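Alright, structures below, take your time with them.
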Structure 1
């Protein structure tokens, strides 16, 4: 993945470093760069519901190529992309396997049950595996027998990177193990790749390399890549054609959406390689926090590798977040004593140092 764009400049309406809020709540708070805005203003538009928006077509073709899939479908959100995959493959009463920390379970408002009538069975990791990662043997053990009393186990979902686990990326070997086990039991393998771009940068594999044994994948443009809106679902041509029908049913078909697709296309073509900066900032933040008394950084094996830092502190995390807010640093509580910081393109080195100083002062 090479950066084919102009030199990166800070997003539109971003205050000078050190003067504005350092927003570490999520990489979803990113804003378009000036060059991205220009690309959006210049986008050639059509009616995507009628199938004639040329910018959307270019984006979908580009994403399918990057992911090594036959086709792709632009969606308003990653949640919709994941739920479209489920609805396209599963029937009411079917079962989905995923890790107990999976996004489809915790952050998609019960969508598998509400939209597709499916149950979700959660898996734990195995010995020696990072949090959020599970093995193929567990998948095989979890598939139900074909019996009139049982739901049909239809799909396994892998999230890469794993949000609740601290941005843990899957290795090629771990995913191949799961994909092989799933194939042996005729399960559809869907990758929730909202932060797949981060995993690829951290692990050094291409998206198509990781997805070689996957049946479908969702990817996001509005997190670390900095587009204002949008995700995509990718997979075989027939799968995407069926998903398109359900996108219409779910209310996700849009008209002159090339305006948004242009931002996503710019992000994919020009702002992938700079994710390494976010990872470096996360490592710097994690190292500094680890040295503070009373702070425990939840680093996966090998340390922080992508753009997320989870930490535990004594006392109430929500109270600490409120105090940090008065210092212009924003973070999200993830439980009583657990917080999350996410690094992204609106945060530079000076912002990281300011966050470190503010956290140290409040905990000192």
Structure 2
């Protein structure tokens, strides 16, 4: 059962947003630097510790170059992206793909199987219809939606690890990596930073945050979970609950920022691959996992599954935790997984 109050998680929560505050460190020869650039439709923010500005800039430039490289692979907006070139071969022979594209599709397949299709990167045809719906404020045509759903099935994506090939078994299949790519990219950024000697860093990409070792002389990175206030109250509130993380990731999925209201119904940008409809009923889930790619994919799957099945999914995964915040006829409740408390920061 959900509870009306979880630590600092107030019952007015209708969604979760993430903000970050580094735990205060003692004096050290490592200095804190912050950099940000816009990629993948959001702002990538890197906080890192390095001995001097030159080292920090060199590491951050390499990191952002890696983000740009992965965007050229994963984007469903860039016509020449590797992802869209793969989709052009749908219904044809297996296609040799880059190590990055294969790796993210492998992770997507794992999460799809674990969630029985609640997470499905082949839902792109439906997502495109809902992008139009958010602009026009009109529901997708039901017959067109039915035709789009006929092209959605993660089981029709055949992966061959030995040859590193991908085969889309249905004509006109389309893939969308929006529910997993930023988490994978954040992990890749930390790898780049490590190769440049940076072992203490935080990468924030919208609602996805991934961290490596703690700041100098600190136990971890302090990540605040900020509530989204009830309709009519205006704006977002300050964080009320904090997590303390190291070598971990946290990601949030929900309808707080992306939704459309049509005919008095609020539809989330999170799509149920089984029905083709945006989720209704205010809900949000924040997932903590060892890697960004895992947190990013699992939060979408859990959000679609709902609190009961979603928390079972999270509980089944080692070192993963979550908290749901959702609307019921009796009000807003929050329900944490059993491991969530161990990540809480208590002053």
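Taking distance in nm of label points 7 Å out along Cα→Cβ at positions 177 and 209 as the criterion, the largest value within structures 1, 2 is that of 2. Which of 1, 2 yields -11500 for helix-only ellipticity at 222 nm (-39500 (n - 2.57) for each DSSP H run of 4 or more, over all residues; to 500), as computed? The structure behind it is 1. The greatest value of Kirkwood radius over Cα pairs in Å, for residues 97-280 alone among structures 1, 2 is that of 2. Each of structures 1, 2 was scored by FRET efficiency 1/(1 + (r/R0)^6) of positions 49 and 169 (r between Cβ atoms, R0 = 30 Å, to 0.05); the highest score is held by 1.
Computed from the coordinates by the stated procedures, all read-outs in this text should not be read as laboratory data. Since we're looking at a predicted model, the values are computed, not measured. Cβ atoms are built from the backbone, for glycine too; each structure is taken alone.
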